[in-house]
Structure I
Amino acid sequence: MLQRRHILLDGLRVSFLERGTAVAGEQTLVVLHGLMGSAETLRPMLESLPGEMHAVAIDFPGSGESERRDGLDARMGATADIVLRMIEELKLDRPCLMGYSHGAAVALRIGSAHPEKVRSLVLLSPAHPYFKEGDPVVRFYLSLPGRLVAYSMPWYPQWVQMIALRRMAGPRNSDTLARLKPYRDNLRTPGTISHLLRLLQTWHADMAELRKLLRKPVSVATLMLWGDCDRAVPVESAQELRAHIERTEMVVFPGVGHRPAEERAELTAEIVGQWMQRAELTPRYTPNVSESHDRMAAFLSPSFEGGD
């Protein structure tokens, strides 16, 4: 069962969803959401995690039920510092850090700059410095017309918002109003859009910093999950990212877009659970999922070597 909790970090209220309780000697999964989402958008995956696994899904400051504040630092480095503070305050011993999209970029920064703080990484459709498809979108939302669109977006009719949500998914996905609701609630909370626009203002500088960090390959064992229909961060960009991580494995889901943890919540949870159990114990890991299952990912590329 998921419980909503809050913590104060130097007077800043940070909210999170927690599943189960921490157990000495066992791993915790720390989950970081995407750009316009919150911990609630990943609830189906969290509820599907195996057994009594302990998981903490953080609402970044400016998102979900965490505090909004004028002048809140939206830089990726500041967000990474909040995650590290949460790990420290909750006394989590080298958790598995799982991030989706922008949250995956934050996870990648932590794994690169502070490898001693985490046991492994799981990157879902990760934003990273080696893809350029997002640049026109960032430029648009930083323009005057784009800012007007951003501030009006939360108040669009639901059917218009559903179209936008489904464009981020693959052709096999069937979104519902229940999946839209946490996005809609988050964007309608006063202060969310302002914070997102501040985040986009530092986007290129943040990616440049991450690129510099990745000059030294990430030493933390990393699992990447991607959809082969991802329009936001194309799966073809994975090859260059993998070249900057010493030990990587990759699972590509057929017919899935930019939201694998929502589109294939149960399969994502199963693979992540297996990864956490076995990635550190064996030099080579293969997800234990039968190919006869319709929900099996089409492409598995297990490798603990640099690049491919």
Structure II
Amino acid sequence: MRNRRAFTLIELLVVIAIIAILAAILFPVFAQAKQAAKKTAAISNHKQLMLAVIQYMADNDDTYPMTSSDGTYRIVPPNNDTNVQLSAHPYMKNKDIWADPMDAAGIAERDTDGTPYPSASVPANFRAQQLLYNLGLKSDFGVNTQYYCVWGYLCGANNAVVFQPVPTLASQVGAPADSIYATSSVWDRSSNGAPHGGGNWALDPPCVLDLAGVDTRPPRTGCLGYWWFGGWNPGSPNAWNVYGGTWPWHTSNVNAIATFADGHVRVMRISALAAGCDVRNGWTGRITDPSKYLWDLN
């Protein structure tokens, strides 16, 4: 009879150790591959959204889509609030691409009906559009509103203040390949800085004034000034608008997706997004190098 020899304890432990070493080597590789795949998907999402914007412009006299609200967040006339996502939707008909794959609050997890305005509160024939508008408010495709859809204060009767958006024309953009139209964005952050709630429909550039203090944004409509969140706030590192609403979802939270007016998309570090700008809280900084600054129209 042949002697049957079983594994010794040492041999078993060696095999387990080899498997553990291989797992330690391969798991980070798998994680990096998964993150790279999500980054590729995010780039594709931004590309598709920008192509939809360009198609919209072709049908609307080369005018960029409007982003506006009178504070009611209702699309039902006479309010007529709107955003880029709502305007571009007929050209793509895919709302899932509005969410960055790295954003845990995907489209299915967002409060699409009650934030900021319940679609059940509008007439039945407007509910589907209201839902799209609500979703657009938390899109990870945040638009460079200060340059591509300026909100001005319009002084009405009895000194009432009304938000009056001014659309940007393609002819106003002097260097489309060097002008950021949108970036990946964030809706809010918790006290420890963790992002939550999805993305944001509109965001701010890091600077708007040149070295002489002249405002580089397109002329506004109104008598009181421009309106939005007030620029970047590096002095508040856990604030949702520490980068003006832009959020670096990719590669350990250092890279953001930037979409340019000519349609190309790039993955960029936050520091590169602020190139040519002396970033300070609330637009107190200045555009120090116009040739490097990527947010204005020139």
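Every read-out reported here was derived from the displayed coordinates using simple, explicitly stated rules and does not represent laboratory data. If you're wondering where the values come from, they're calculated on a predicted model, not measured in any experiment. Cβ atoms are built from the backbone, for glycine too; each structure is taken alone.
Some points to look at:
- Parent structure of the calculated result 1.00, given that FRET efficiency 1/(1 + (r/R0)^6) of positions 145 and 185 (r between Cβ atoms, R0 = 30 Å, to 0.05) is the read-out and I, II the choices: II
- Origin of the value -10500, where helix-only ellipticity at 222 nm (-39500 (n - 2.57) for each DSSP H run of 4 or more, over all residues; to 500) was derived from one of I, II: I
- Test item: distance in nm of label points 7 Å out along Cα→Cβ at positions 9 and 217 calculated as 3.1, pick one of I, II: I
- For P(r) over Cα pairs in 20 Å bins from 0, in percent computed as 35, 61, 4, the structure of I, II it came from: I
- Computed over structures I, II, mean count of other Cβ atoms within 10 Å over residues 57-64 reaches its largest value in I.
- A value of 2.1 for distance in nm of label points 7 Å out along Cα→Cβ at positions 137 and 201, calculated from one of I, II, originates in structure I.
- Value 1.9, calculated as distance in nm of label points 7 Å out along Cα→Cβ at positions 89 and 249, assigned to which of I, II: II
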